[in-house]
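**Q** Presented below are the structures under discussion, each in the form of structure tokens.
Values in this text are rule-based calculations from the coordinates and carry no lab data. Remember, it's a predicted structure, so these values are computed and weren't measured experimentally. Cβ atoms are built from the backbone, for glycine too; each structure is taken alone.
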Structure P
């Protein structure tokens with residue numbers, strides 16, 4: 001520990017004791033601050049309880065003598081709560097800078113209560129305590145922003161997974177026949193979702209044939225072809241024959257130019273052709289319906 005840290009530690013512990021003693025008063029004041037008032041809208045008591053939880057966390061951190069430690073264990077109890085508060089403000093249209101400023105304003109009421117403990121404004125002990133409180137509230141501000149960013153990244157990741165699932169539906173075309181119409185770029189992450197969704201559908205539907213329709217895939221390169229072949233191989237291991245349809249002339253030329261060998265894979269020009277092939281393999285013949293008598297007239 002440096003000499004500076006050693007000098008600040010008594011002041012930080014004093015701030016911890018102050019927060020314990022003034023917990024109720026400080027929570028009452030914070031309950032009216034925008035960060036609490038606009039998030040906890042069910043009742044004011046809810047905002048007060050949230051304020052008490054934050055004060056308790058700050059008291060633990062200050063009492064440890066490390067008010068500048070963002071990773072202090074004392075913050076663990078309120079990280080989720082602080083993240084939800086910041087996320088709620090962000091959904092209301094407020095920027096990260098504005099949210100950080102709202103956290104910073106909490107220091108004003110806390111400092112007013114703290115300085116009231118020292119009748120002499122020039123008291124060195126009071127100034128040291130006020131400095132320690134400023135450092136502690138600055139750390140709280142960093143914790144809020146860090147937690148909000150982490151929560152935002154997790155939300156984006158979940159939304160991306162949901163979009164991938166929605167973008168790769170598995171359709172039951174006939175008894176024993178399922179299809180996956182692919183639209184857009186086929187990267188590694190999406191290929192994994194396609195494979196998992198298809199294999200689950202094969203098991204659930206007891207499918208004997210699985211169609212991968214790439215009509216909506218703009219380009220096919222060696223990586224895309226590799227993903228397709230892995231999916232086909234996985235489907236075959238599950239006992240289903242896989243058919244790739246929707247290979248347009250431009251894509252066919254690209255595959256030939258790249259020297260990609262799709263020999264083991266059954267291919268058809270379109271989804272209808274692939275379905276007709278799968279039905280034919282099951283002994284079902286598809287033919288045009290004869291015109292009705294009324295139509296001949």
Structure Q
């Protein structure tokens with residue numbers, strides 16, 4: 001079990017200079033990683049399974065490169081931990097960033113928030129991608145070809161027979177698969193979700209969790225358009241990203257895939273159902 005007691009033991013054994021600091025679980029610890037606050041200024045981030053462990057070395061290598069080139073704070077590694085008794089994976093100690101995860105009630109102006117997120121992602125895309133990590137198992141193929149999930153998406157449609165508009169879902173997937181990426185690889189975040197966007201005083205304050213990041217097709221970063229934004233905010237997000245119709249279609253496909261596989265496991269998930277309805281109802285690119 002990954003809990004604060006395990007985190008405290010690992011810190012004490014490997015970083016005795018921090019052994020006196022309290023270790024407290026954060027309010028939203030995440031799925032891929034378990035996160036704990038270490039004292040006032042540090043965070044312990046521990047992969048929850050072997051499939052996420054490769055993200056540690058990636059973040060350790062690339063976050064110091066990205067951080068000074070971005071307009072908002074991102075996590076900065078301070079130390080890397082080794083596997084230890086009761087825990088078989090590498091893990092990280094990073095700088096703590098104050099803020100609350102983004103929810104509609106914490107955001108003063110959703111359209112302005114959409115523009116701010118888009119501006120951050122444009123700045124990220126503008127960083128030299130030479131040598132950056134290409135899509136692969138380390139980030140579950142974000143930034144790569146959505147075709148890798150085509151069969152899984154279609155199977156989810158079958159499992160949800162009678163609960164979703166199968167024709168509409170397959171049309172969205174077909175649009176995404178047809179719109180091929182032929183640009184140069186660029187940096188993308190890979191998991192632009194409300195849990196990875198921090199808010200202070202009603203505004204975007206920081207972007208965290210670069211475990212799914214890499215260099216490739218940035219379409220996956222458009223997913224927030226359907227998971228959080230509607231109406232003018234969605235339009236502002238697309239305009240701010242400056243993406244073409246093909247990239248928007250692929251982003252819509254990524255949003256479709258995730259919503260369908262979640263609903264296939266839990267058809268009564270109301271939040272994910274809302275996302276799927278937004279994806280299917282949104283006007284397809286022309």
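**Q** Have a look at P, Q and say which one yields 15.6 for mean count of other Cβ atoms within 10 Å over residues 43-50, as calculated.
**A** Label of the originating structure: P.
**Q** When P(r) over Cα pairs in 10 Å bins from 0, in percent is calculated, the result is 6, 28, 34, 24, 8, 1; to which of the structures P, Q does this value belong? The partial results should precede the final answer.
**A** Details: P: 6, 21, 17, 10, 11, 13, 12, 7, 3, 1, 0; Q: 6, 28, 34, 24, 8, 1.
Answer for the origin of the read-out: Q.
**Q** Comparing P, Q, where is FRET efficiency 1/(1 + (r/R0)^6) of positions 211 and 243 (r between Cβ atoms, R0 = 25 Å, to 0.05) highest?
**A** Of structures P, Q, the maximum of FRET efficiency 1/(1 + (r/R0)^6) of positions 211 and 243 (r between Cβ atoms, R0 = 25 Å, to 0.05) occurs in P.
**Q** For relative contact order in percent (Cα under 8 Å, 6 or more apart), the calculated result is 13, so let me know which of P, Q that is.
**A** Among P, Q, the structure yielding 13 for relative contact order in percent (Cα under 8 Å, 6 or more apart) is P.
**Q** Upon calculation of FRET efficiency 1/(1 + (r/R0)^6) of positions 83 and 259 (r between Cβ atoms, R0 = 41 Å, to 0.05) from the atomic coordinates, which of the structures P, Q produces 0.20?
**A** That value comes from structure P.
**Q** Let me ask something else. Suppose helix-only ellipticity at 222 nm (-39500 (n - 2.57) for each DSSP H run of 4 or more, over all residues; to 500) works out to -12000; of P, Q, which structure was it derived from?
**A** Source structure: Q.
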